Every structure is written in C-alpha cells, then in structure tokens.
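For reference, the structures are reproduced in the following blocks.
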Structure I
Amino acid sequence: MDNTNIKYSKEQLEEFKVLLLNKKEKTAAEIASYTEQIESIMDSGRDENGIEDSGYDSQVDYLLSTKNRLLKHYSDIENALLRIENNVYGMCTVTGNRISRERLLAVPTTTKSIQAKQT
C-alpha cells in the first residue's frame, strides 16, 4: 500500500510533539544564555574612558547573529507544533506527500520532503 498521501497517526504526531517540545525547551535556554552573554558584554565592553575593548564589536555581532538564528529556530519549532495541532504536520507543502519519518526525525521543523527540497 502506498502511504505517501496518508497523514501520520495521532500516536506518531505525539512522538514528534515530544521531540519538538524538548527542542523548544533547549532552544529557549540557549536564547536566554546568549541574551545574558550579550548583556554582560555590553555592560563590560567599554573601559573607564568609554573606549571599546578591541573584540567588543565582533563578540556582540557573533552573539547577536547566533541568538537571531536561535530565535528563527524557536519560531520554526512553534510553527511545527501548530502543524501538529492542525493535523498537517509531516505533509510536504510542495508535493502534498508525506515527509519521511527519517527526515522528520533529523529535521523536525521541515515542511518539505527530500524530493521537494531537491527541485
């Protein structure tokens, strides 16, 4: 039987939901850590004369770009959780076919199958 158009069962969706909730919690902790680091550097990045430490800009840029990537990932996780609630999780937005379990385990926020990604 070809199950490329069959949605995942409630039990399977629950498994993905647990995986995503764990990733969401970990990502939130990482975002908080980067926020603290940014605040710390911004508070201590200048000396008593107001002159910036030589690595100040590059440190802040790195931390901000990493934090922004994490915020995007967090948003992707929330969107995936919404797709689970709406019972459309795991369906390719391009082909309409079911995304393989292996791909979803590797990239649980994906909205495209391997076939769609390669086109």
Structure II
Amino acid sequence: MKSTIPDTVVGYIAGFPKDVQKVLKQIRSVIKQAAPEAVESISYAMPAYKLNGKPLVYFAGYEKHIGFYATPTGHEKFKKELSKYKQGKGSVQFPLDEPMPLDLIKRIVVFRKKENEKRK
C-alpha cells in the first residue's frame, strides 16, 4: 500500500495488490449501483459515500479483510446476517479468503440510502 493517502477512490484502489483491487472494485460498483446519486470521496483515509451531505457508507482494504462501515444503524438492522463476521461498533470485517457478500452489502447500502433520504 502507498504511504500517502490518495485523493480519489480510483487512486485508493490502485494502491492494493491486483486480487484485492478486484474485490474493492466490486464493492465500489455495488455501492454506485445501489446509490448512484451518492457523492464519492476519500474521508478518514478510505472511500466514503455521502448522500444529502450525510455519510452513507465507507469501506477500506486491509491485508486479510475488507472493512465495511455503515454506521451503527446499518449494522444493527442486519445484525443477524453480519453476526458471522468480526465486528466493531459501526464496522464489520469481510475476510478476503471468503466470498464477498456483495448482495448483503447492496442491501445495507439501500437501507442506509432510505434512512438517509428520510432525514433530508
């Protein structure tokens, strides 16, 4: 990984090994399909998506997992499905040696999008 923080999501993804890049690109694609109007940026040194000026989701690549951050509400709503993954407050780790739960990620993004739109 690069030691400097890139200023674009494309630059962020490019800093990872090819196999991790593939997974990060899949996650980015799922988020953009589920919330095409979300604004993409780098925040907290990771890809970030905002809708109506409010955080939607974040993700980050690590050596052995992908960190996914959907704020506590996104994690609470999908608590049962996320229970098999290592978690922290507002975060979940999807291991890179397992299939990435892209459908679950999509459903979380859609939930967060609806939640965010209610707060307009």
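Hey, relative contact order in percent (Cα under 8 Å, 6 or more apart) derived from one of I, II reads 33; which structure? Matching structure: I.
If Kirkwood radius over Cα pairs in Å comes out at 16.6 when worked out from the coordinates, which of I, II was used? Working through the options, I get structure I. Suppose you compute distance in nm of label points 7 Å out along Cα→Cβ at positions 66 and 82 for every structure in I, II: which one lands on 1.5? Working through the options, I get structure II. Highest-scoring entry among I, II, by distance in nm of label points 7 Å out along Cα→Cβ at positions 10 and 58, is I. Work out the source of -22000 here, i.e. which of I, II gives that when helix-only ellipticity at 222 nm (-39500 (n - 2.57) for each DSSP H run of 4 or more, over all residues; to 500) is computed. Computing helix-only ellipticity at 222 nm (-39500 (n - 2.57) for each DSSP H run of 4 or more, over all residues; to 500) on every structure in I, II gives -22000 only for I.
All of the numbers you see were taken from the coordinates with simple rules; none came from a lab. Since the model is a prediction, treat every value here as computed from it, not as a measurement. Cβ atoms are built from the backbone, for glycine too; each structure is taken alone.
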